Structure I
Amino acid sequence: MTIKKTPLTDCYIIEPTIFEDERGYFYEKFNEKKFEELTGMNGHFVQDNISKSSYGVLRGLHLQKGEHAQAKLVSCLEGKVWDVAVDLRKDSPTFGKWFGVELSADNKLQFYVPRGFGHGFSVLSETAIFAYKCDNFYNRESEGGVLWNDQDLQIDWKLPLQEVLLSDKDKIQPTFVEKNF
C-alpha cells in the first residue's frame, strides 16, 4: 500500500499493491495498522456503506457535524467516479479548498476524507458502485452540506451541467458563505 498526500491537509490517496497473474489479482484493500503508521490518522471504521448510481448522478456535498462527524475512506468497486473533498475546517490552512480524484474499479484507488470535510462524487461511467467506510455512525440530525455548484468553490465535477442528476436535498443545500463555518 502506498499513501500519497493531496493538496488538502489530512486528505490522502491510497494506492494498493496489486498481485496479479493469469488467475486474476489480489490486493489488501485496507490495513488499519499500516494506514495509521503511514498517515498518523485514526484508521478505525465502524460502518460500511455502498451505493449504486447511474451516469450523471452527483451526490454531495455532504458531511456529518459535531459529535457525529465522520471520516470516510471511499472507493469505487464498479465503474468510475470523480470524487471531491472540500476542507470545511475553519482552523485549517486549506479551509475552503477542494481536491478531486478519479476513483475506478480499474485503478482501485481509495481516498481518505477526514472529519470536517464536505464530500461528494459524480458518476462518470454508465453505472458505478461506490463504497465508503466511516469512522462514526450516521446521525440524521447531524447532516450538513454545501451546494454542489457553489460559485465560491468552483468545483469541476467533470460532467456537462445539463447531465447532472441531483436529489431534492442536494438541490437546496446552503452555499459556502451561507454555511458560515
Structure II
Amino acid sequence: MTIEILPATGDRFDDAETALDSGDGPGCQCQWWLLTSAEFREESRAQLTERFRAETRGESAPGLVAYVDGEPAGWVRVGPRPAQPRIARTRDVKTASVEPFDADDVWAVSCFVVRRQHRGTGLTRALLDAAVSYAREGGARVVEGYPLDPTVTKRSANQLFRGTVAVFQDAGFDIVSRPQPDRALVSLTLRD
C-alpha cells in the first residue's frame, strides 16, 4: 500500500470530493467548522460544495487529501484556528483552550474522513502526521485537536470525524482538558 498525502488545492477538488464520500462528508462538505448552526442549516449541498470549491482555490489549502495507491482515500481539515470560527463558539473548546482565539499561529486539526474501505489501516494517523507537518510549514506554533474517546462512550465511525484521543496521543499531543469524559482538547507545541 502506497500512501501519498497532498494539499487540497483547486486542481485536486474532485479528489477531495471523492475522499469526503463517506459518512456525513458529502453533505457537510467540511464546512461545519466555518459556519454558524443557522448558516449551515440554510445552505444547500450545492452551496456548501461551492464554498468548499472556493476554499480549495484559495491562497492556502483548507486541508489534505490522502491517496492510497493513487486513489483518493481520506481527508483532514487543518488550518489556522481563526479561519474555523465555529471552534471559538464551541463550549467544550471555549472553556478548555489556553490559547487566544485570534492567534493565527494556533492551528486546528478539526475533521477527518477515511473512506470505508481504508478504515483500520492507519490512514487517520498518517493524515494527522501530515497535518502536523503542513501546520509546521505554515508557521503554526501550536496545533490543537478536539477528539472523542470511544473507550468512554461508544461511537460510530461517522461520529469520530474529530479523530480519537488515542490517535492524537500516539502522535505526541498532550491532553490539555477533558471538558466531558468522552471529549478532549489536545495540543502539540511546535515552537515557543
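General observations
- If distance in nm of label points 7 Å out along Cα→Cβ at positions 40 and 168 is computed and equals 1.7, the structure in I, II: II
- Among candidates I, II, the computation of relative contact order in percent (Cα under 8 Å, 6 or more apart) that gave 28 used structure I.
- Among I, II, structure where helix-only ellipticity at 222 nm (-39500 (n - 2.57) for each DSSP H run of 4 or more, over all residues; to 500) as derived comes to -2000: I
- Computed over structures I, II, Rg/Rh (Cα atoms, Kirkwood Rh) reaches its largest value in I.
- Structure with the greatest value (metric distance in nm of label points 7 Å out along Cα→Cβ at positions 120 and 144, set I, II): II
- Ranking I, II by FRET efficiency 1/(1 + (r/R0)^6) of positions 72 and 96 (r between Cβ atoms, R0 = 25 Å, to 0.05), the structure that comes out highest: I
We did not get these values from a lab; they are worked out from the coordinates using the rules stated. Quick caveat: nothing in here was measured; it's all calculated off a predicted structure. Cβ atoms are built from the backbone, for glycine too; each structure is taken alone.
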